[in-house]
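Below: a set of structures, written as structure tokens.
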Structure I
Amino acid sequence: MPPQAFAILFLFLVFSVVLAVIAVRLVARLGGPRSWAAYLLPFGAAFGVFYLIGHELGLVLGPEIELFGFQVALFGDLALGFAAAFAMAGVQMLVARALGSRSGRSAPA
């Protein structure tokens with residue numbers, strides 16, 4: 001793998017972390033989980049979408065820019081990555097509430 005591929009991979013890993021943090025904190029305001037473990041699935045969802053749309057499917061949403069020698073639809077990729085992270089954080093919130101109500105405890109507010 002050329003160094004440019006590692007650079008873009010690292011960049012999208014960083015984007016995934018940032019998008020997961022934003023999504024989890026937004027959903028936490030609505031009553032979602034706040035622990036460090038709550039960031040793992042949204043991170044995986046964001047990175048999975050980046051991998052799927054960019055590497056596997058080659059989808060382009062919006063204008064492309066050159067980044068480390070690759071044509072990347074950065075703004076569209078970030079929008080889809082955030083949507084996936086936010087959706088996963090929302091699903092986590094719903095599951096946490098459902099599990100909390102089944103065990104006789106109320107979900108944290």
Structure II
Amino acid sequence: MNKRELIDELTSLLAISLRHKIGSLVNKEEVYAQKYARDAEILFKEAEKASLKANWNIYDKAKIKEDLKKKLKSELEKKDFLGEGKFELMDREISKAIDILGLK
């Protein structure tokens with residue numbers, strides 16, 4: 001798998017993981033919030049594994065962040081049942097994920 005394919009895999013996993021995490025934060029009182037939080041953790045672990053498949057240079061890291069932001073925004077737009085605060089949490093959650101994965 002080349003780097004472009006790895007970036008696509010990584011950003012797809014992260015976008016879905018962060019969508020679930022943001023969903024669990026925005027709609028804390030909903031029945032599905034705990035399930036969303038668990039799903040987010042599982043998907044994030046898969047993203048961690050994907051992030052270890054290559055040595056990322058500064059350009060790769062910038063591309064990952066850029067692609068992730070686009071994909072996450074798209075994911076959140078599809079989920080109209082999530083509260084309006086979902087877009088306000090987006091940048092913060094992306095930054096946290098990037099830091100945890102060492103892709104800053």
Structure III
Amino acid sequence: MRALKVLVVLVKLVTLFQFANIYYGSWQFNSFVQEQTKRIYSSEQLKQALLNEAKFYSLPITDSDINFNTSSSVLRVSVDYRVPVNLIVYQPKLQFHVLSAGIVRQ
């Protein structure tokens with residue numbers, strides 16, 4: 001019985017670690033988007049910077065997940081993506097949405 005309890009605790013810790021790792025990477029990516037939206041001069045530079053940062057945190061973000069909208073002099077960036085969690089018997093996908101805005105510099 002004691003071995004079963006230890007096994008259950010280990011499974012919970014591994015699961016917690018996987019979720020925490022994904023949420024931490026997503027949180028860091030969200031902060032990066034907020035910072036870079038205020039600094040980058042063009043949408044292409046921003047898109048490339050976001051894709052590089054997503055790769056660094058092992059987030060499955062593609063070109064089609066990043067959307068730009070410019071109105072007046074405001075650049076709005078939204079990133080919608082899903083991250084699969086491999087739990088052996090169950091593979092949920094966590095869904096994330098990042099939104100940021102900055103002033104377009106000429």
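Numbers for the structure displayed
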| item | result |
| --- | --- |
| Structure (I, II, III) behind the derived value 3.2 of distance in nm of label points 7 Å out along Cα→Cβ at positions 29 and 45 | II |
| Test item: distance in nm of label points 7 Å out along Cα→Cβ at positions 61 and 85 calculated as 3.1, pick one of I, II, III | II |
| Computed -16500 for helix-only ellipticity at 222 nm (-39500 (n - 2.57) for each DSSP H run of 4 or more, over all residues; to 500) - originating structure among I, II, III | III |
| Structure responsible for 4.5, with distance in nm of label points 7 Å out along Cα→Cβ at positions 5 and 53 calculated and labels I, II, III on offer | III |
| Test item: semi-axes √(5λ) of the Cα gyration tensor in Å calculated as 32, 12, 10, pick one of I, II, III | I |
| Label whose coordinates, when relative contact order in percent (Cα under 8 Å, 6 or more apart) is calculated, return 38 (choices I, II, III) | II |
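Every number here is computed from the coordinates shown, using simple stated rules; none is lab data. Just so we're clear, the structure is a prediction, and the values are computed from it rather than from any experiment. Cβ atoms are built from the backbone, for glycine too; each structure is taken alone.
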